[in-house]
Structure 1
Amino acid sequence: MSVVDIKDLQVSFATDAGSVAAVKDVSLQVQAGEVLAIVGESGSGKTVTARSILGLLPETARVRGAVVLGTKDGTGEHDVVPLRGAQLREVRGQDAAMVFQEPSTSLNPVYTVGWQIAEGLRAHGKLSKKEARVKAIDVLRRVGIPDPEERVDHYPHQFSGGQKQRIVIAQALVLDPGVIIADEPTTALDVTVQAEILDLLRRCRDEFGAAIVLITHNMGVVADLADRVAVMYQGRIVEQADVRTLFSAPRDPYTQQLLAAVPRLGQGVERTRERAAGRTPGWETATPVVEARDLRIVYPGRLRQPDFVAVDGVSFAIRPGEVLGLVGESGSGKTTIGRAIAGLTKVGGGSLQVLGTEMNGMKERAFRPVRERIGFVFQDPASSFNPLLTIAEAVAEPLVVHKRAKDPAAARARVDELLEAVQLPKAFGDRYPHELSGGQRQRASLARGLALEPELLIADEPTSALDVSVQARVLELFDELQRELGFAALFISHDLAVVDLLADRIAVLYRGRLVEEGTGAEVLGAPKHPYTQRLLASLPVPDPDEQATRRTQLQSLRATE
């Protein structure tokens, strides 16, 4: 029995430049209790297709075709396309519900989570206020929130990112819908938290009987959770198949390209050897660019709260021309170490030498000349670029600030060189950040980081928000530029496969401590610490059969903790 039946769906948007077709003749079916993954890169139309199931498209959208939504018990069905107002509100939540990509923006910060979960029950007039609270506590317990009787009265900011995602899933489940649309539900999460959310979505299907439409660009997540896969490209479905067939024998060239772009563990061994062979002899004994000895960083507590030890006794070194990958989950201290190296966070104890300067007790005036020898590539280029500056002005900014150029116009020749080095046409310099795609913005961010020809580059999660195909191109570019320019790099990430691809050595952080360090083959091939083993087992791989084995392995690791 189909809970969703999309027939010849066409969606276009009215813009100042004319009509833009986002979805072209899409036909899809979702069966009861099935997980259908819709995959493709940004702009392929997957989110627009999924949002049309709930009629969540803007007023500028023009929709043709049919989106037939069945009730969970199979007693009725609605075509969502012509529905408006009260009729749409009746369908939303009861027949279909949505789990949005970013829980921090979809949860209201001024209401308790219990109130927000009960809101759906009240909107459909099903339960009294007291009954709705009991139901909210029950659904919080079922999605794995500890102490739900107490935490039902907490606000969103009092929960971690993974817990907020569980609350958004609880909101979707509370009215027992027939289908849940999950839009990139694990994109911003650490691999360990991601594994827990995937387990929860699996339970939504098995215990609650809900079908799931999963929108994602992570092929490992698809292999872990999906029963069937639809691949979208430029608004059309180019391939549909069950998950095993798609991964073992993809037919469409775009699907083949998408799967080939997925980074896999073990790919980095050969690259590491090539990079090491290309360096000048004696680089291993050269003075480190960065050296930490028993590094300790403490954030002072506020309002009678105790101090928080973010980094506790960490020691490592980065040699000239070497890439150190720093991995660990949120709160492990990765970004804090990156900020300390850049002089943005004070060192509380131990020693941290950066380009010959001791950071413990460092004076800002003394560090200023060193700062121009350090480049940065931030996690989210959309928020790290000034939206009022053109790309050329943004890339020229470090050159102007450090007096290498009088103004952006004087720096334009250098900016054009940098843009071409990161494979962007120099004409893109006259565009604003919002006029570039995510991958193009990240390349421009890399150009800005390299503007001063740094000896050290700090890259903080530079590819976590990118599609796999775009990510592959950015990583390839990073690797090429690193070999060509020879800068040392601290590459911060929670994606082990990405770090394996780029890093010469990998350091694993857990709760502020360094628990393991070595080459990719040592750390990822034969992890010694239980946390590294769990981190490795949590990483979904793009192979359904291997992923099923890894899931069993992860469950046994959790059981021994």
Structure 2
Amino acid sequence: MNSSIPIADSIRESLSLISITPASIALYTVLAAALPLVYTFAITTLNDGKPTKDGEPPVPPYWIPFVGHAFSLMGSLDKLHNGYRKADGRLGRPRTLLAFGQKIYLITNPSSILLMWRKGKTVVFEPMLAYVMKNLFDGTDSCIKVLSVGQPGVDQTGLEGQIEWAKIMHKWYIQELNPGTLGLESMTNVFIRETNMELEKHTGKEFQQVDLFAWIKKIMFVSSGRALYGYKLRFDDELACNFWKWDSGFLELNKLYPDFMIPGVRAARSKVLDEFTRWYLEVKDSAGKIDDDVIWEETFGARLIRNRFKLNAQVLAADDHKAHASIHLSLFWGLEANAIPATSWMIAYILFTPGVYEKLKTELAPCLRAPVEGTSLPTFDVDMLIKLPYLNATWQEALRLGVSSLSPRIVLEDTEIDGYMYKKGGMIQGLSPLVQLEEEYWGKDAHEYKPERWLPYPGEDPAVSTKRIREFQSKLRPFGGGTTVCPGRHFAAQEIQAMVAVLVMAFEWDTAGGKVPEINRDFFGAGGLPAKGDVTVKLRRL
């Protein structure tokens, strides 16, 4: 009987070593919480670089189960992707990121991105339309329903037999915006006219000092908008201020940031939508009064907008004002928020890169035409303009450095791309912006502005130069690719080049002491990138 006493004493002594105090409880709680994090990180680190059991691209290490890489994706995507690139020593290796159960595949190999675009039956953009319209353009359920009809990968329950809005619009984009169409020619000519009229208002024969990027934004916001939407939409300072405020938070809206983290962004968007609603109410009774063969007029602007307006009237209730406004806002944003920054970079590089301005001036001279009525500034033969080799070289090089466009796609069925499996329901992001700056493809001067890379080198065999330039073009995708390539890319190209042409040929510049601003790559994936700061220049009309 007494032999049990030492055993009981031993148990009591052992328990006394584990003192149950508030501090120890806190410590044990922290250890219990940390254990799954440490375990998750250890396991994912051991598997780093290896395809998953299903053959998907490798999963980088992460700490928090289920949450995965979500916090990394919420931050700077440029820093995230460049971190992976440094870890690999080169581009080309795909990855699988996890965020709250969603798989996000990152592809950086140029051939893999091209192959992704060719898999248009199983890897598509359309299922993302609802997300984009709701979170970026504040679209209503009725608006999203209209856009969803007939779209691959989108549940069609309740949509059977309804008008396929997207298919009709795609046909009109081809009819009105492709090279050689009257719609594109008309929009470009209106843009040149409106640009010259704005330049007449804001410049003179004496030198004036301007902040270059802000000044271009002020001019083009009006002239580009009027080329598309005519005169009834009010392109005043208030609309511009609200538009650019909203645009400044575009990526954060995509990441679902709450209002307190992006103060004023959603409110600014609401004010922009208010102006589109006011415009809709003013012009809604005029659409049927204009002949179908009128290509551009002041009430609706381009025929494309008038046709879009009438189509919306067939699929949306007349009093569903916000739905009408948000559908138009999506097109308007694509026009203004991408072409204007791209133009700014092109002009900045032309002005501050030795020799470029002088070469362009010589090349542009044969394209000059007489001013239109109401302005003293020249117009141009646009057909000649867009074929100029050096102008196109300066344009492509500006896009390479200053535009950052992603190609997100949803996987409808398990799809193999370059030896890896991409599972149904996952999202693929083709990271063309990284390809555009990779030394492996462009050389040690990849971050330098060199239009000459898009032209035959002195003494280079013509066949060699053609192949080299074609390879460069396969790695420059500022407008996306596949079936959802930007439909407005041809107008964007023409308005950018026309704006540059008039500023080169009709103005004298003083750039002393200035330099090209640094590109803000924290806007990775947002299209035309903003500058970190601005640069002050002087200009006057010749």
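A short reminder: the numbers here are calculations on the coordinates, not readings from a lab. In this text, all values refer to a predicted model and were calculated from it rather than measured experimentally. Cβ atoms are built from the backbone, for glycine too; each structure is taken alone.
Among 1, 2, considering only mean count of other Cβ atoms within 10 Å over residues 106-113, which has the greatest calculated value? When mean count of other Cβ atoms within 10 Å over residues 106-113 is computed for each of 1, 2, structure 2 gives the biggest number.
Can you spot which of 1, 2 the value -16000 was calculated from, given it is helix-only ellipticity at 222 nm (-39500 (n - 2.57) for each DSSP H run of 4 or more, over all residues; to 500)? It must be structure 2, since only it matches.
If you line up 1, 2 by FRET efficiency 1/(1 + (r/R0)^6) of positions 170 and 218 (r between Cβ atoms, R0 = 25 Å, to 0.05), the top spot, with the largest value, goes to 1. Of structures 1, 2, the largest value of Cα Rg over 2.2 N^0.38 Å belongs to 2.
On distance in nm of label points 7 Å out along Cα→Cβ at positions 186 and 266, which of the structures labelled 1, 2 is highest? Answer by largest value of distance in nm of label points 7 Å out along Cα→Cβ at positions 186 and 266: 2. Each of 1, 2 could give FRET efficiency 1/(1 + (r/R0)^6) of positions 90 and 522 (r between Cβ atoms, R0 = 41 Å, to 0.05), but the derived value 0.95 comes from 2.
Identify the structure, out of 1, 2, from whose coordinates relative contact order in percent (Cα under 8 Å, 6 or more apart) was calculated to give 20. Among 1, 2, the structure yielding 20 for relative contact order in percent (Cα under 8 Å, 6 or more apart) is 2.
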